[in-house]
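K.L.:
These are the structures, in structure tokens.
Quick note: the coordinates plus some simple rules give every number you see, no bench work behind them. None of the values given here were measured: they were computed from a predicted structure. Cβ atoms are built from the backbone, for glycine too; each structure is taken alone.
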Structure I
Amino acid sequence: MNKNVYNKKEFIELLALSSEDLDDWEKLGLIRHPGKIDDQIPYYTDTNIREAKHIQQLLKFGYDIESIQKIVRKVGLPETIAGKKAKEKATEFITVGELAGQAELNTRTIKYWEEKGIIQPEGRSPGGYRLYSRAYIDICNLIKDLQNFGYSLEQIKEASDLFRDFLTISRGVSDLSRDEAKKRLELLQSKITELNERIMGLKQGIQRWEDLIKKKKKDISHVIGKLTQTGKKKSKNVKMSTQKTTA
């Protein structure tokens, strides 16, 4: 899913609308922004643009704002009439900087993953700012973990694609058919099982090494002590030999 996202300034400029009019429309429930960016900045989508244009058209036809509010309450605007378009689900977006901070990455790494097709922004502002849902924090952490597990970039991309498919399917915004969606989710389940088995193998390996180190810790310390003593003796012998030669 990738959609255009506009902040308030961009939104009113596109519509040649005043900030006061937009505030009034929102108070009356004529326009509702779907969510916020970084938990602070309200954003608007192309759906809101089309809704606002319908309101402007009704105003040109001579309807006052109260009459338009009644129309919206009774039948809705063309974009939101029941049966013609599903209600847009709210998504909280974050910027690439916020994503990098939350996932403990730098923005160059995220850009590199985008270039490789491993992740992709879910929205863009007209100014070119890349926007992501908060679910991408989990996706970035998953990618880091898979790298640590020795997965190739191709394998990581496959896992990331499946995870993103799950997000769009669960939100009801996927373009896949029901059968295709089911197959993708079943494949995701099999990949999760495969990953769990790999994790279990790593856990067992770590446990074996921890047990080995615990058992051999004294032996290792003893060997280190012997090496230290041997080194001191050699140093002492060299010193004594040097003194004799000098004498």
Structure II
Amino acid sequence: MDILSLIGLALAGCAVLVGAVLKGAGVQSLMSAAAFMIVVVGTVAAICVQTPLHVMRQALRILPWVFRPPTVARAELIKKMVEWSNTARKQGLLGLEPLIDREPDEFVRKGLQLVVDGNEPDAIRSVLEVDLNAREQADTRAAKVFEGMGVYAPTLGIIGAVLGLMAVMQNLADPSKLGQGIAAAFVATVYGIGLANLFFLPVASKLKLAIQSQSEAREMIIEGMISIAQGENPRSIESKLQGYLH
């Protein structure tokens, strides 16, 4: 669990709500069904037009990474690869075959299978890098869904404010309604800018960091598999892979 994400969202909510109270506007002034429809529903509509269905599904799938990012126990994985290297030197590459099905990570299984099959190091690198790049690009496209929502939300907030001011202009003959109407008009702007800067854009950035971390772990796996295939000394492999822990 990423406790900082939870703290950040809680602080974001407190900042807006407490700020509204301290400014004298009150929490009730932030409640607006019209602003919700224009900004939130409008933003979802815009991103649906922009995004292919499979990318949207992936975006929803990786959204929990904001709170529970996928983690790779790199130190434990390095230890495993050193053990695999020892096994390969003693029993040959085929000695690794029984270990393939024990690995929960699909990428690791694929790498081990390529090593066991006796592929050349360049071929192993090529296959695994294609897999790595494809996964990274798919996840990055999904993260950009929230980045796009962070772009659309403020603009829709402005649209909501303009529509609210248009309604105010229609009631100029009744001064008692002007103050309340103008205040309500700007609620949409608060929704748009607040959601963009306190949720959508931070979520996109957090997801990109998680994706980058996964890619770095997979790069480490690629280097380890190639080193095993080349029959490098286990101590040399361990020393090389330790650099990925920093």
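K.L.:
Out of I, II, which structure matches 92, 35, 24 when Cα extents along the principal axes in Å is calculated?
P.N.:
II
K.L.:
Here is a follow-up. When you work out relative contact order in percent (Cα under 8 Å, 6 or more apart) for each of the structures I, II, which one comes out largest?
P.N.:
Ranking I, II on relative contact order in percent (Cα under 8 Å, 6 or more apart), first place is II.
K.L.:
One of I, II was used to calculate helix-only ellipticity at 222 nm (-39500 (n - 2.57) for each DSSP H run of 4 or more, over all residues; to 500), giving -24000; which?
P.N.:
Comparing all candidates, it corresponds to II.
K.L.:
Here is a follow-up. Quick check for you: by distance in nm of label points 7 Å out along Cα→Cβ at positions 21 and 61, which of I, II is greatest?
P.N.:
Comparing I, II, the top value of distance in nm of label points 7 Å out along Cα→Cβ at positions 21 and 61 belongs to II.
K.L.:
0.40 is what came out when FRET efficiency 1/(1 + (r/R0)^6) of positions 37 and 213 (r between Cβ atoms, R0 = 35 Å, to 0.05) was calculated for one structure; which of I, II is it?
P.N.:
So the calculation was done on II.
K.L.:
Among the shown structures I, II, from which was the value 5.5 of distance in nm of label points 7 Å out along Cα→Cβ at positions 13 and 197 calculated?
P.N.:
I
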